[in-house]
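Pasting the structures here.
Please treat every number below as a calculation from the coordinates, not as lab data. In this text the structure is predicted, and so the values were computed from the model without any measurement. Cβ atoms are built from the backbone, for glycine too; each structure is taken alone.
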Structure 1
Amino acid sequence: MTFLSPLLIWGTILGAIPIIIHLLNRRRFRRVEWAPMHYLRLTIQRNRRKIQLEELLLLLLRIALPVLLFFFLARPIPSPTGMEKWIGQGGRSSQIVLIDDSLSMGYAAGEAPAFDRAVQAAASLLGTVRPQDRCTVLRTSSPRDPVVHDVEGSRRDELAASASAVSLSATHAAWPVVLEAVDEVLKSCTYPTKQLTILTDLRRSGWDREVAAVTRRWSEEGVRVRVVDVGVPEAANVALESIVPVDRTVLAGAPSAWEAVIRNDSPRTLVGAKAVLRVDDKPSELTLPEIAPHTTARLPLSVAFPGSGPHEFSLQLPEDELPGDNQRWSAVAVKDSLLIRLVDGEPSTEPFGSEVDYLAAPLSIGVGAAEAWRVEVVPDQDFLSQRLEPADVLVLANVAAPTTEQADRLGRLVRAGMGLMIFTGSKLDVGLYNDLLYRAESRLLPFPMKSLSDASIRGLIVEPVRPSPLEKLMELKPSALERIAVRQFMTVDEGRAEKENDKDQARVLARWNDPGRSPAVAERIAGEGRVLLWTTTADRAGNDWPIEPSFVLAVREAVRGAARPTRLDNTITAGDAVRRVIHTSQQVGNVRLTPPGGAEPTSLAAVPLEEQPTDERGPAVAIQFPESRRAGVYRLAWDEGPLGTQQDVYAANPDARESRLERIESDELRKLMEPLDVEVVAVRGDGAEQFSPTGREIWRDLACGLLVLLLVESIFATWVGRSR
C-alpha cells in the first residue's frame, strides 16, 4: 500500500490521545474507605468485567476515529503501480532509461514542454537506483550511442546529471528502428535482469505494428518495460511543412521561385501573421495569407542570391506551442550561369541558315540583370567530349544519330540531371535513334519515332498538364498558337508506350492541330533528367514556328524546365547521416564543422577514398559528420592546398512527421507491443514526486467507514453512560 499524501499519515499518532486521557483520568481519583462501600463492593465485583469490556470497546472506537480520519486524508492505494515500485525490486538488474528527444517533445501548452518533464523524471528516477544496479541512459535520436552505459548505481549524481544534460533534437522517433537499436544495447548490459523505462509523449507518429518484432523477443527474455507518458492531450499546432523550389535551376542574380507549405492544425484562424525570410542572414518580413483552422496554405516566395556558390535561406513563422517546426532552412548551390550546348546537325555560314540559329538567338538573352545563360554551338562529331564543360542542357538539332558510346554516355548524363532536347529533321536516322535511345535498359526517347510526315497543318494545341515546361504557353491568346504553320513533322508511336506500360514516365506536352492530334512536343523523365522530343525542325525547313514570338517563349521555358536541377543534396532532415565527398588532387586538411547556434567548430578527419576506374572525377576524400540532430545551418570549411580555404553549407530541417501531434491511446499501445506486458503510467508534478502511484483509491470507502464509526461511537457512548 502507498499514499498520495504520505505526510498526513503521521496524523494517525493522534489516536493515542484517548489512551492518554484515560490514563490521566485514572490518576485524578483517590481511594477512600467508608462503610457503605462494603455493601456496594459485592455488586461492583459482579459488574466489573462487563464495565471494563464496555470501556475498552469505547476506547478502541475513540482511538480508531483519528486514525481513520488521517488514513482517509492520506489517500491510500492498496495495490500501487507507480514508479516508486519500479526500481528497487528483486536482485541486481540493468536499468535502461530511454528519453524521447524527438521534435514533438518540445510541445508546451501553457506549461513546461514534455521534454522538460521527461528529463526531470529521468533525473529523479536515476537518483533513486540501488547501488548494486547498473544504469544506461539512451535517447531516441541516437539510441546506439548511449549517454552513459552500464554505470554503477552508486554514482547517482553522475547518472542524474547525464539525464539532465540530454538536449531536445529535431529528429523523428521511428519506434521500430529505435527499439531495434535499444535491443542491441540491452544485449551488452551486465545483468540478465533488465528493466527498460521509456519516457515519451505518446504521439502516434512513429508507432506501428513493426515494434512487435522486438517486443516479442523481450517477452521471451523477460525484459520488463514501462512507458511513462509525459505528454498532454492538446494537439493545436501551426507547422511550416516544407520549402520547395519551383524553378529547376537557381542562378546568381536572378530571382528564383520557391513555395512554402504551411499547415494550420490549430482551432484558430491565422490572420495578418508575419513571417521572416532570411537570405544569408539578411532578414525581410512577409505577411502570411489568411489560413483557416485545419487547412493548408501554399505561400509563393521569390529569392535572389547575390552570387554563385553555397548559400542558405530560411523562413520562420511566429512561435506557437511547438516552436521547433516553425522554421525551415534550405542550402542551395547557386550557379553563376546555365550552359546550353547546341549540337548543329546542319551547319551553315548563311545568317539563320544553320539548324540552331533560331535557337541560339532567343536563348542568348540574359535573365534579369545577369547574363545567366551561356549558349555554346558545337558540331555533331564530338559533342560529348570530356574536354568540354558538362552542359546543363544539351540540344540535338537534326543530328543524324549518336554512336553507341555516345548513347550510353547520354543515358548516364541525363539520369544524373542533364536536360536533353531533340529536334527532328531530314538527316535524322530514325532506326538508329530508336535502337540506341529507346532501349529497355536505357530509354531516353519519350516514344519511338516512326517517319516524317509532309502534311501541311496550322495550329498548336498545348495539353493542360501541370507541371509542364510549356504551361506558360497556355497564358497566350489562342490566335498566337493557331497561326503556327507546319509543313513537315515526325510521327511517333504512342501506342507502343501503352502496350509496354511505359506511359507513367512519358507524356505529350503539346499536339499539332491535325486530324490525328499528332504529338508536337513529348517529354520523358529519366532519373533526375528530362528529355524533350520536338517532332519538327529547329529551323524553318519544316515549319514557320521559329519566326513566331511564341517560339521564343516555348524554347526558353523548355530550357528552364529541362535544365540540370540545382542540387539540394545539402538540405537534409535532422538526424540524417551526412558524408561530404571532395574530388581533388590537392591535400585536404584542417577540416572544421560549425554547428547551428554559433557553437565552437569541431575538427573532423578527411579520409582518402579508393579510386574507382569508372569515376572520371579523379581522387577523392570523404568527410563524415558526427551527427545532425539539431535543426539549422551547419558550416563546413577545409583547406585544399594552394586553392586555399573552401566552404560548404548544409541545412538540417525538422522532420515534418513530428508535426503530426495526434496521440496514441494506452490500450492501443499495449496492443501494438503484445505479447509483452507493458505498463503505461503518466507523469504528474515534478521533482521527487514525478510519478504518481496508479491504482484504485479507497478514500470513498474510508469516508463511509468514518461516518459509520462516528455514529456507532456516539450511540455506544450514550448506552454505556446510561447503563452505569
Structure 2
Amino acid sequence: MSYEKTTSFKKQSFFEVRPKTHVSLPLSSVLVTRVPYSRDMRGFASSASRAAAAATKPFKTLISSGKPTNPLDQRYISQIIVRKDWFLILKQEFNAHRIGLNPRFIISVLQNQENPLQSLRFYLWVSNTDPIYAKDQSLKSVLGNAFFRKGPLLLSMELLKEIRDSGFRISDELMCVLIGSWGRLGLAKYCNDVFAQISFLGMKPSTRLYNAVIDALVKSNSIDLAYLKFQQMRSDDCKPDRFTYNILIHGVCKKGVVDEAIRLVKQMEGEGNRPNVFTYTILIDGFLIAGRVEEALKQLETMRARKLNPNEATIRTLVHGIFRCLPPSKAFEVVVGFMEKNSNLQRVAYDTVLCCLSSNSMAKETALFLSTVGERGYVPESSVFNAVMNCLLKGYDLAETCGIFDGFVSRGVKPGFNGYLVVVQALLNAQRFSEGDRYLKQMSVEGLILSVYDYNAVIDCLCKARRTQRAAIFLTDMQDRGISPSLVTFNTFLSGYSAKGNVKKVHEVLKKLLDHGCKPDVITFSSIINCLCRAKEIKDAFDCFKEMLEWGIEPNEITYNILIRSSCSTGDTSKSVKLFAKMKENGLSPDVYAYNAVIQSFCRMRKIEKAEELLKTMLKIGLKPDNFTYSTLIKALSESGRESEAREMFSSMEKHGCVPDSYTRRLVEVLDLRQSRLSSETVSAS
C-alpha cells in the first residue's frame, strides 16, 4: 500500500485548506545614577524616553471627535500616561466624564502597564483625585507587585521633578510601597540610602516608614542592617511597635536563630507590646526550622494560656513544619497525638494533615486518617479531596478507594472534572471498563464534560486504554452538541489507532482532520509513521517521513526513534545508523530503544567496538541502559570469543543501576558452563 493511497492528500491540496480562524546619595545629585542590578533595569530612563516620544504626537489621535471614549477603555488610559502631560490630560478627561474610576478598573490598569513608571503615574493621579483610594490596601498591594515584576523603579532627579511639576507628591503610603518593592528585589543598600535622606522628599521619619525599611531589609536578607535601623528608631523619636518586633522576629526565625527571637519577644513585652497570634506563628515556624518540635508545640500551650486562638496560618505552619523536619511516619504520629489533645481544632488542620500525607505518598495512613475524621463529620473541600484521591489511587486498594470516593461524593463533595477523570484512568488501566464507564456517565450527567478540552481529555484517556470505539462515541457526542473537534482531538485518535497498526482507521481520521480545516503537525505525522511501521509498511512510512520534511515540519525525537527501531527490526542496519547520526546532528536525543536498536545493528555487523562506544555515550548523558542493551552486548562478546569481556559487562550492570533479568543471567550461566567443560577437557587431555 503506497503512502499516497493511504493518506490520499497532496501538499497542494493541504495548503488550500485554511485553519479557522544603585544609587549613591545625596538625592540632590545622585538619584540619577543607576543601581547595579542583575535583572533588566526597566526604570525611569527608558520610560522617560518613551514618554518624550509619545508627547510629540498630537492628542487628537487619542479622542474621536464628538464621540465620548468608553470610560473603561484601558488602552486609552495607557495612551495618556506615556505622555509628559499625562496629569493634565487625565484631569481634563476625568472632568469631561470620559474616565470613570472604580477599584476593579484601577487595579486592572495598574497591573497591565508594561513599565512601572506608568503604574506610578496612574496611582499618583488616582490617589490625589479621590483620597479614598490612597488608603486602599488592595491598590497598594497591586502597585507593589507591579513595581516588583517590572522594576526596579528608581527615584531619579528627573522623576522627582516630574512628580513635583504634576502638583503631586510622594506620600508616606507610596514611599512604603516603593521601599517594599526594593526590598523584594534585593536592593537593601538602596533602601537604606534613600531612607537616610527622606528629608529631601519633604518627609519625616516615622514608625511606619521605619517598619517598611526594616521589613524590606529583612526580605533582602540584610538582618544586620535591619537591626541597625531598629536601633536608630529612638534617636528619631520613633517608638518600635508590635509590627516592628514581628518583622525582626520573623527575620531571625528564618535564619533559625530562635533564641534571639525569644529575647526579642521578652523585650517587646517589656515595652508594653503584647505578642499576638502572628508573633507566635512566626515563633512556631522558627522552632520547626531549627528542628525543635517540642518547643514549637509548647508555643501553642502558651497561646492557649494567654487566650489567643491559633489561626489557619498557625495550624498550617505547625503541620507542614512537623512533616518537614521529621520522618513522615513519625511526623504523622506526632501530629495525631497533638490533635487528640486539641479536639477543637479547625477543619484546616484536617485539610493540612491530608495534604501532607498525600504529598508523602502515605496511602494507608491517608485512608485511615480520612476515615477517622470523616466519622466525626469532616468533609474535605474539592482540592484536598482530589489530592487525597491521587494518593490513594497510586498506593491503595482500588476497590476501597472507589468506595471512599463514592462515600464522600454522596456526602456533598464535588470532585469536578479532574477528580473524576483520575478515577476513570485508574479503572481503565486496571481493565475495569464497566466501572470506568459508570463514572464517565456520572460526569456527563453532572455536566462536567463541557468543552473541547474536556472531550479531548476523555478521548485521550479512552484511547490510551485502547478503547477507541468508546472514544468515538464521545467524538460523535461532542459534534452533536456543536463542539468542533480540534487538531488535538484528531491526533489523539491517530495515536490510539496507530498503536494497533490500524491503517484504515488512521486514513479515516486523517481525512476528517483535513475536512475540519486542521493543519497536520509533527504529532500527526509521527502517529501515521508509527502506524505504518507497525503494519510492516516500512516503505510507506519513509515516504511519509519525506513528505513531512517537504512540508517544512521538523521531525522530533519520537519520529526518529520510531523509524530507527523499525529499520533495525527489518534488518536495514545501514539506514538505522544513518537516521541515528542525523538525529544527533539535529540536536535531538535518541531514547533507550533507539540506542538499543543501533547497538543491536552494530553487534549483528560484528562492529562490537562501535556498539560499546554507544553504551558509553548512554552512560555519559545519563540514559540508563536496560537488560536488552547489556544482553545484546554480552551475547555478541561471547559469540566473538571475548568471554572475559562479556563477564565484565555482566558485572558492570548493577553498578550502573540495572538488575540482570533471567535471560541475561542465563547467557552468563552458559558462558560459565562452557568454561567448565573446557577446563574438564583440558584436564582429561593432560
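Name the one structure among 1, 2 that helix-only ellipticity at 222 nm (-39500 (n - 2.57) for each DSSP H run of 4 or more, over all residues; to 500) of -7500 was derived from.
1
0.00 is what came out when FRET efficiency 1/(1 + (r/R0)^6) of positions 267 and 563 (r between Cβ atoms, R0 = 35 Å, to 0.05) was calculated for one structure; which of 1, 2 is it?
2
When semi-axes √(5λ) of the Cα gyration tensor in Å is calculated, the result is 59, 39, 31; to which of the structures 1, 2 does this value belong?
That value comes from structure 2.
Oh, and also: So distance in nm of label points 7 Å out along Cα→Cβ at positions 195 and 539, computed for just one structure, reads 8.0; which one of 1, 2 is that?
Only structure 2 yields this read-out.
Assuming 28.9, 94 is Rg and Dmax of the Cα atoms in Å, for residues 123-402 alone as calculated from a single structure, say which of 1, 2 it is.
Corresponding structure: 1.
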